[in-house]
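Listed below are the structures to be examined.
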Structure I
């Protein structure tokens with residue numbers, strides 16, 4: 001059987017260290033062309049752009065994307081429009097709205113796609129998932145710490161808007177946890193530390209939960225030192241499961257377990273091969289933020305505004321402040337803007353990448369919390385603007401804030417039967 005002829009877009013560290021060795025080790029693929037503006041890939045034809053590869057290069061059946069997430073959306077769109085199967089490095093795009101558009105386009109084109117959450121393919125993940133199926137969960141502790149200088153040497157894009165900062169490795173942990181746990185997670189609170197000369201966080205402390213109030217804590221650090229700490233510990237009634245080395249090692253109650261010997265990217269390309277053969281796709285968006293999804297859907301004619309409001313209330317959102325959060329009981333002064341009518345509105349962002357340089361210059365500390373907490377602490381005279389200046393966003397005036405407080409109550413909060421508008 002003829003191998004799948006593969007093109008590669010982007011030939012940086014991740015492509016050289018992981019993708020090319022995995023491709024070359026899989027007889028079902030043949031790497032025939034690379035698009036890169038940097039160091040060329042030996043043994044294949046190299047091109048300056050994807051357009052040049054598609055127009056002048058050898059025929060390809062599929063394309064793998066290893067470029068930074070900013071700007072990747074248009075490239076994957078171009079490949080899908082040309083009828084190519086696509087494998088997209090994590091995170092698939094700079095925003096969830098872009099990733100959703102790619103999911104739709106792949107379906108319309110009838111091609112296979114894979115969003116490569118590669119950490120889900122670490123040797124211990126499936127064994128861990130199988131063990132957890134019948135267990136009673138109590139808590140999850142994630143520690144994901146590494147040295148950005150080692151893993152992203154000289155790569156300025158990671159600190160720019162959409163580069164994700166510490167969430168570039170942190171999303172690996174989130175992709176594993178969302179794969180292991182039975183229920184979706186939402187963020188209850190978060191503290192992000194953004195260096196003064198950057199626009200993305202270098203560290204983060206996050207508290208998450210699910211519908212059953214599972215206690216999930218995550219510590220991300222991009223300035224940890226040379227020795228990586230990539231661990232997830234899940235405490236259950238029946239024992240303690242621990243994943244180390246990014247999921248390569250699995251222990252139950254301190255006893256090392258037998259796991260797969262297959263490497264992450266070897267498994268990723270095996271899965272991609274199977275998807276193409278089965279004319280299927282695996283374009284999972286779960287590790288990304290539901291609020292971004294609802295904001296993107298909000299642009300559609302039949303969008304339900306209730307869904308957008310619920311997503312805001314139940315998801316992590318971000319404010320910016322000139323004050324750092326010193327402790328659990330400390331207070332900060334958030335950034336307040338003036339709308340077109342000169343009225344004050346609180347600036348709120350659905351993702352750290354939405355916070356542009358102009359806002360960080362005034363308020364360099366990015367702080368995360370649940371949308372419901374933001375709404376509950378707004379004064380009577382303050383409105384709110386979500387993602388100021390961005391394509392996906394909206395503004396709520398003080399009256400709208402009051403209406404949402406009235407109409408969207410937590411399930412355990414009793415109705416106020418004495419409201420004047422409820423009286424006959």
Structure II
């Protein structure tokens with residue numbers, strides 16, 4: 001048991017722990033949920049475990065209790081490097097961070113190191129120090145030093161990724177500033193940790209366990225990034241499936257073998273019913289074989305979807321579960337995973353009503369043009385007679401008998417013209433708008 005309790009060194013670890021508890025609470029309760037936020041919360045939890053272990057080891061406790069505390073909280077400081085690298089890769093958009101192989105490579109050594117660290121029959125040696133309480137000494141011929149190298153290496157790789165992202169001019173300024181802040185916050189305790197807790201023990205000197213204190217720089221960087229630069233925005237936590245199901249548009253994913261593997265709610269209402277609730281193939285949603293073949297000629301090869309460019313405003317006809325034909329206008333986007341073509345995502349809108357209106361307007365215009373063409377010729381005859389009679393009436397040599405003849409002919413032509421105009425109006429009114 002420690003002879004004395006050094007309050008100042010205890011507070012050097014405990015106060016930063018309290019700060020990180022506050023930040024962790026803020027992240028979990030007030031920030032949008034998402035993969036990035038979750039990984040960062042785990043990183044803070046690992047840092048918190050390191051700080052709490054250092055705080056407890058500086059209390060007036062027995063060696064047995066110190067070993068028990070280390071057994072419980074050692075997973076935290078062992079996981080810091082892996083979690084820091086995972087966060088950095090997700091934050092900067094590395095696609096490999098979603099791969100199963102990546103998880104195995106990153107967290108596999110952590111499980112091995114943690115198991116070997118506590119399975120070793122050699123007890124973990126604790127050195128009593130008047131200032132720093134219990135110090136964990138390295139055991140010879142074990143993986144203790146290797147695991148410290150591993151943690152430091154992963155941390156430096158994560159800092160390199162963040163700094164590289166921060167200095168990339170192709171990235172958005174806001175996110176670059178966030179990356180710079182977090183990288184600097186990691187760099188200071190990273191350099192200090194290598195010097196005081198790796199280099200000094202290698203030289204046979206007593207380590208100085210102040211990494212937990214210097215991690216305060218990371219906490220300050222996080223606070224600034226949260227407050228000033230909106231570290232985690234809402235777009236990172238949007239439930240994509242929920243958004244797609246709220247859309248009125250049809251959204252479905254078609255695999256390379258032409259199987260429809262995903263449908264949003266709107267698509268299911270159109271294509272599926274109680275009797276048809278299993279997955280469909282692509283051919284079944286087209287209203288005719290001709291429409292399906294036309295689509296396949298552009299997008300398929302040997303019965304499989306091929307790698308295609310995005311399609312914009314493709315018009316075709318689908319058939320719903322009630323066997324009704326629906327006109328659609330859709331866009332498609334090829335989907336890749338691990339740089340391999342997986343299929344296409346289709347976003348389609350039902351334009352049946354619009355199409356009917358367009359066809360109706362086109363038919364109306366056609367009939368109006370026919371009426372105009374037809375009656376323009378019928379109108380010509382009485383109009384020509386009226387014009388001819390008018391010229392004769394203007395002749396001063398016209399006798400009274402001729403005048404009466406001309407007036408009768410003029411009246412008859414006017415009646416004929418009135419009848420033609422009446423027929424035009426009647427036919428035009430019969431056209432439904």
If semi-axes √(5λ) of the Cα gyration tensor in Å, for residues 148-347 alone computes to 54, 18, 16, which of I, II did it come from? II
For helix-only ellipticity at 222 nm (-39500 (n - 2.57) for each DSSP H run of 4 or more, over all residues; to 500), the calculated result is -8000, so let me know which of I, II that is. I
Compare mean projected area of the Cα convex hull in nm² across structures I, II and report the one with the greatest value. II
Among the shown structures I, II, from which was the value 15.7, 47 of Rg and Dmax of the Cα atoms in Å, for residues 124-267 alone calculated? I
For mean count of other Cβ atoms within 10 Å over residues 212-219, which of the structures I, II scores highest? II
Computing Rg/Rh (Cα atoms, Kirkwood Rh), for residues 220-283 alone for each of I, II, the value 1.30 comes from structure II
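We did not get these values from a lab; they are worked out from the coordinates using the rules stated. As the structure is a computational prediction, the values presented were derived from the model and not from experiment. Cβ atoms are built from the backbone, for glycine too; each structure is taken alone.
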